[in-house]
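Structures given as structure tokens follow.
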Structure 1
């Protein structure tokens with residue numbers, strides 16, 4: 001009952017805001033405000049090429065990473081459109097994808113409404129680092145937030161309200177979303193509609209204290225009902241918390257995620273998921289400023305009894321050491337050693353080197 005009331009409240013709020021947004025846009029067009037303002041476009045591109053060598057692997061070699069195109073258009077002071085598109089190399093083909101497609105209307109800094117396909121604003125990494133390996137310090141994303149992850153819902157299709165919370169020097173902001181939730185393929189989002197009648201919803205509160213430049217903290221909650229192939233539904237509740245200090249010297253990121261999954265028709269069948277990572281990096285000074293050593297520890301545990309993920313063999317422990325060299329303002333070389341273990345199958349070592357780059361056009 002409480003869930004249905006919350007859905008109705010969120011749906012009503014988003015619908016009312018959309019109606020106000022449409023009215024505001026209509027007024028803008030009627031007054032001719034757009035007649036003298038052509039859309040302002042910004043295009044970005046990213047790409048990477050890498051090499052990987054693994055213990056006992058016969059498939060070591062070079063690989064092409066994702067090719068990414070981003071296009072944003074500002075149409076007046078309040079309305080904007082953003083798109084992110086990828087081309088990804090497969091074993092015998094290439095696949096294309098729409099990673100993000102967002103339309104946004106900004107009423108003020110405190111109240112913004114958008115709709116489309118997002119990287120789910122849960123935790124830190126998934127919102128801070130998008131497609132384009134050049135954007136992140138490391139070669140790859142943490143395991144719990146890797147693209148295609150089943151642990152965290154990486155993509156979210158729906159509507160989002162966000163903005164600043166009047167809080168003085170504490171620098172609070174909020175994000176509240178209502179969307180389709182997970183697809184029957186639980187690593188994907190419901191791009192063309194929800195697969196059941198229950199919408200996913202999420203809320204996150206962030207803080208960027210003015211007195212501590214570069215510090216970003218937040219807590220979040222995500223709720224969904226995920227249908228299984230056998231016709232039953234699993235209730236998913238996810239809590240996240242993070243703290244990130246991104247001053248380059250140092251860069252400190254810690255993030256924790258806990259999910260509880262429970263069969264709706266049998267609450268005795270349930271399980272927990274715990275995942276975290278801690279990353280440290282430091283931009284050197286002086287003539288070595290282009291160099292940035294880094295390290296990361298990761299841990300993921302999934303209960304065998306978990307009705308959604310217990311059979312997926314997702315336990316993980318890993319540690320990485322690496323260094324990034326920004327030899328150009330828009331390009332970097334990263335060298336990374338990894339020692340990791342998947343689902344208690346024994347630890348393995350691998351070495352990766354990557355060249356990543358960014359392109360921009362105003």
Structure 2
């Protein structure tokens with residue numbers, strides 16, 4: 001009997017607590033449901049829950065932004081614009097500017113979208129994410145050179161922001177100026193390690209080197225032909241060194257034959273990259289100094305370049321990498337420890353971009 005009285009009292013207390021739940025708490029519960037549906041890709045359902053949260057707590061900008069984002073992902077851009085505009089009036093943060101600018105663009109209001117992003121620069125000068133968005137907007141409109149120009153401005157203004165390197169490398173990889181894909185792609189891999197995009201970039205660079213090994217003109221071929229209004233000495237120097245390596249037989253697949261007669265492409269790429277650095281240091285290092293090659297020179301001096309090259313292409317040539325690593329466990333461990341403590345220095349004083357080398 002006593003237990004039953006306690007249970008009855010507990011149930012009554014629970015009911016009272018439920019009735020006492022505030023609107024803010026109810027709104028928070030609605031937001032949690034909205035986030036579940038956002039993660040599941042059901043953006044219309046997520047929007048419905050965000051609407052409920054806003055009804056319960058109309059002044060909460062977090063719910064207002066969440067609703068705008070849900071509409072954006074549901075491709076309901078007029079609604080995304082409506083709620084992003086409301087949010088921006090009271091909370092002019094970077095994410096809201098980006099959401100509104102991209103919503104306008106995808107709603108076929110290009111000028112308004114670019115104007116929003118330009119306005120954002122007044123509050124966030126030199127922000128790399130804004131250059132990223134402006135480049136994407138131009139790429140969607142099939143203006144690849146203008147897109148690249150924006151991403152390279154982003155690299156110059158915000159050198160440690162990895163996304164601009166990523167998209168610039170991907171776009172250059174399909175062009176007749178693939179040298180820049182090699183360069184920006186490698187910087188990206190140093191800035192963003194161990195992610196899915198790092199894996200993607202490893203494959204992209206592997207394909208570029210593979211093409212270079214088999215076709216002397218590969219780096220200057222592409223379905224995308226980019227304008228060359230100025231001479232770029234840095235780019236030309238790369239083409240010269242690769243040409244010398246080829247003429248001296250250093251790209252010959254026989255250099256990296258396996259026991260079964262197949263070519264160990266991972267090993268061959270590593271050898272070519274090492275030969276490239278050796279020749280670069282003898283010829284162009286003073287003329288075209290940059291942070292990436294300074295870092296590679298450090299690795300060479302410490303005997304880590306082979307380990308680094310294997311690290312770069314480990315997602316692509318996994319079996320060859322694991323076989324190499326099995327015979328070089330201590331060497332690779334030493335490299336990783338050093339690598340973690342000595343990341344590539346990328347900041348406003350240590351970076352490079354294509355325009356620096358143009359005349």
Structure 3
């Protein structure tokens with residue numbers, strides 16, 4: 001057996017042969033880029049890539065290295081594409097934008113006193129032209145019809161996860177995420193004036209809110225009833241005027257519906273936040289530092305990895321990835337990815353170009369200034 005020094009010398013000798021060949025390949029890649037520019041062809045051509053990979057495997061004497069050969073040639077082709085893009089860089093996509101209008105017509109899902117109402121007021125400022133809609137899709141429809149300029153809807157909660165319906169609506173409607181706002185969820189047990197916790201028998205609230213306060217509610221032995229949302233539950237309790245009824249809702253509903261706080265901060269997770277997004281038909285003219293996209297993939301091995309590597313290649317930080325099943329297509333999924341960066345940055349332009357060319361139904365969901373949960 002050769003010793004390690006001999007083996008390393010042999011590797012160095014192989015590298016001495018490989019690097020000049022690599023340089024030759026990159027020089028030819030530049031010439032290919034010039035040809036494509038003259039012919040109006042795109043850099044990314046999946047048919048040609050498969051041909052190169054299959055040919056590489058066919059040249060192997062030891063087929064045990066088939067996967068490694070494919071990985072090696074894939075990396076080489078990625079570098080060739082980068083050289084081609086430097087020769088023919090991808091141009092910035094011109095997208096319609098408008099100045100952010102804080103005084104515009106705004107809609108939110110829920111009712112007065114809801115967390116969505118709070119998010120809308122904190123983002124746009126307390127104002128009279130806020131409209132409440134009963135369902136998430138009603139907000140999207142109002143955006144689509146021009147009835148409102150901006151909509152505010154929840155997208156994820158730190159305790160219970162994503163609001164899947166909103167993700168699906170982002171794919172269904174032609175609108176963009178133009179802002180986000182994290183709201184601390186601080187559930188309270190609200191009852192009619194004069195009531196005490198010992199009087200309460202039945203508690204109403206949105207199912208998610210009841211779940212977030214399950215430890216406190218379980219100890220009380222209350223009868224729990226799911227309701228449309230937290231604020232509507234508070235409104236109903238106020239209308240009934242029954243001391244045996246209470247609602248789990250935010251403290252902002254107290255003044256609106258004339259209730260009292262029977263217990264404060266009853267959610268099990270004290271660091272409970274909901275991320276609300278602001279949607280509009282047009283991207284906003286802001287110094288965005290966060291991008292959201294969605295796409296579907298071919299049903300083949302390694303498809304997701306092949307796409308995500310483009311973000312790594314161009315130094316784009318991926319902060320979240322979410323998968324959702326495709327309707328009427330069991331076993332197939334689409335992905336939503338949140339990225340740190342600006343659509344117009346050089347690296348983001350290149351990364352999104354490759355992702356779009358490597359996926360199906362690619363969609364820019366939004367570009368906006370990122371928010372973060374605020375400590376008390």
Output 3.8 (distance in nm of label points 7 Å out along Cα→Cβ at positions 231 and 255, calculated) maps, among 1, 2, 3, to structure 1
From the coordinates of one of 1, 2, 3, mean count of other Cβ atoms within 10 Å over residues 247-254 came out at 24.4; that one is structure 3
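Tell me which structure, out of 1, 2, 3, gives 20.6 once mean count of other Cβ atoms within 10 Å over residues 263-270 is calculated. Show your work: numbers first, answer last.
Details: 1: 12.6; 2: 20.6; 3: 15.4.
Computing mean count of other Cβ atoms within 10 Å over residues 263-270 on every structure in 1, 2, 3 gives 20.6 only for 2.
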helix-only ellipticity at 222 nm (-39500 (n - 2.57) for each DSSP H run of 4 or more, over all residues; to 500), calculated, reads -13000; among 1, 2, 3 the input was structure 3
Candidates 1, 2, 3; distance in nm of label points 7 Å out along Cα→Cβ at positions 271 and 303 computed = 2.1; producing structure is 2
The value 64, 58, 47 for Cα extents along the principal axes in Å, derived from one of 1, 2, 3, belongs to structure 1
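Each reported figure results from applying straightforward, stated rules to the coordinates on display, with no laboratory input. All figures in this text were calculated on a predicted structure; none of them were measured in a lab. Cβ atoms are built from the backbone, for glycine too; each structure is taken alone.
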